[in-house]
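In what follows, structures are represented as structure tokens.
Read the figures in this text as sums done on the coordinates, not as results from a lab. Quick caveat, the model's predicted, so the values are computed rather than measured. Cβ atoms are built from the backbone, for glycine too; each structure is taken alone.
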Structure 1
């Protein structure tokens with residue numbers, strides 16, 4: 001399985017969800033999905049963008065050999081399907097629920113354009129988000145193509161430190177409390193779960209980190 005991974009450094013749900021805006025709240029509902037349910041498929045009409053209220057969503061596509069290519073696994077507060085804002089009319093990826101109780105806030109493209117037209121600050125945040133997302137995707141694609149699995153994992157951990165990490169007040173270690181399983185992490189760095197376990201144990205023996213199911217601690 002090949003993978004391209006990226007993260008968003010802001011909880012967009014707090015600023016974009018129509019539930020937060022009086023003019024749109026009464027006409028807006030959340031959609032719920034179980035594990036493995038699809039939010040949309042490749043070549044579906046692109047007429048909405050989506051915010052994750054809770055749960056996780058996998059984005060990807062299938063190559064010519066029928067292999068699944070995972071582009072990202074997104075969690076609470078993150079946005080996907082945003083190419084519709086830029087004028088794409090057809091999906092070039094699938095979006096699939098990873099959790100048993102994923103809640104999604106769908107926003108029609110027309111509504112998004114209205115919000116962006118009426119609020120310059122809002123519009124700036126949306127375009128800034130899209131620009132940063134593309135830059136991160138490009139940089140991490142280069143890592144995926146040219147770096148070994150251990151280097152990709154270390155780079156991934158650096159990203160987790162930024163997004164989910166804090167300094168332990170007692171030891172000074174960097175503690176990462178993140179939403180990903182080991183299976184998620186293996187997919188996101190383009191390796192197998194057994195290989196991930198080997199690398200994690202190697203880094204542990206080098207006194208670089210310690211880990212359990214709930215957190216990773218960088219020494």
Structure 2
């Protein structure tokens with residue numbers, strides 16, 4: 001088997017703090033949701049998100065106001081629904097551009113990503129947040145725009161992160177054998193799904209989430225000690 005040539009990283013709990021997502025991004029989206037929908041409901045992209053949420057909930061006749069209430073509930077539940085994630089991304093975009101938001105990425109993750117890119121590894125992101133939201137986090141960090149480091153982004157439109165076929169689809173798009181692709185996450189369920197698709201895996205334990213013992217994935221507490229060539 002050849003060595004690792006590409007690295008796919010999760011965001012929440014891996015490159016970025018879970019608390020940033022839960023305590024900063026989610027409340028910002030929830031706080032601005034009603035005003036944003038009122039101001040932009042006529043725009044096709046927003047309309048598509050609202051219609052998609054109604055369809056997913058099985059309530060196609062729901063009013064915009066009731067759909068906003070439903071989306072607020074989904075935010076509280078951290079529901080991995082593509083229409084919600086897309087709408088959140090649009091709201092966050094305005095927050096980043098106005099300077100109200102700044103993307104959080106751990107310093108060791110910034111250094112690691114830059115070093116790996118410099119060594120020739122192809123870098124990708126796979127997160128439950130929309131691709132637009134992923135680019136915003138990495139594009140507006142305290143240490144500058146990190147998006148030039150990445151070769152591509154994947155979200156739930158590719159498939160659920162806990163299902164093996166999602167990773168098979170990503171590997172097919174990346175264009176490398178699965179054994180040459182490394183997936184990083186703090187979720188054992190995601191790592192298990194990636195491993196079952198033939199990818200190499202590494203678990204990031206930053207002390208923010210409860211990670212069960214005996215999961216069988218190499219475990220690291222940050223990017224500083226993680227050498228993709230050794231996995």
Self-check item: At a computed -11500 (helix-only ellipticity at 222 nm (-39500 (n - 2.57) for each DSSP H run of 4 or more, over all residues; to 500)), which of 1, 2
Solution: 1
Practice problem: Output the label of whichever structure in 1, 2 has the greatest value of FRET efficiency 1/(1 + (r/R0)^6) of positions 60 and 116 (r between Cβ atoms, R0 = 41 Å, to 0.05). | Solution: 1
Quiz item: From 1, 2, which structure was FRET efficiency 1/(1 + (r/R0)^6) of positions 52 and 188 (r between Cβ atoms, R0 = 35 Å, to 0.05) = 1.00 calculated on?
Solution: 1
Self-check item: Read-out volume of the Cα convex hull per residue in Å³, computed value 124, structure in 1, 2
Solution: 2
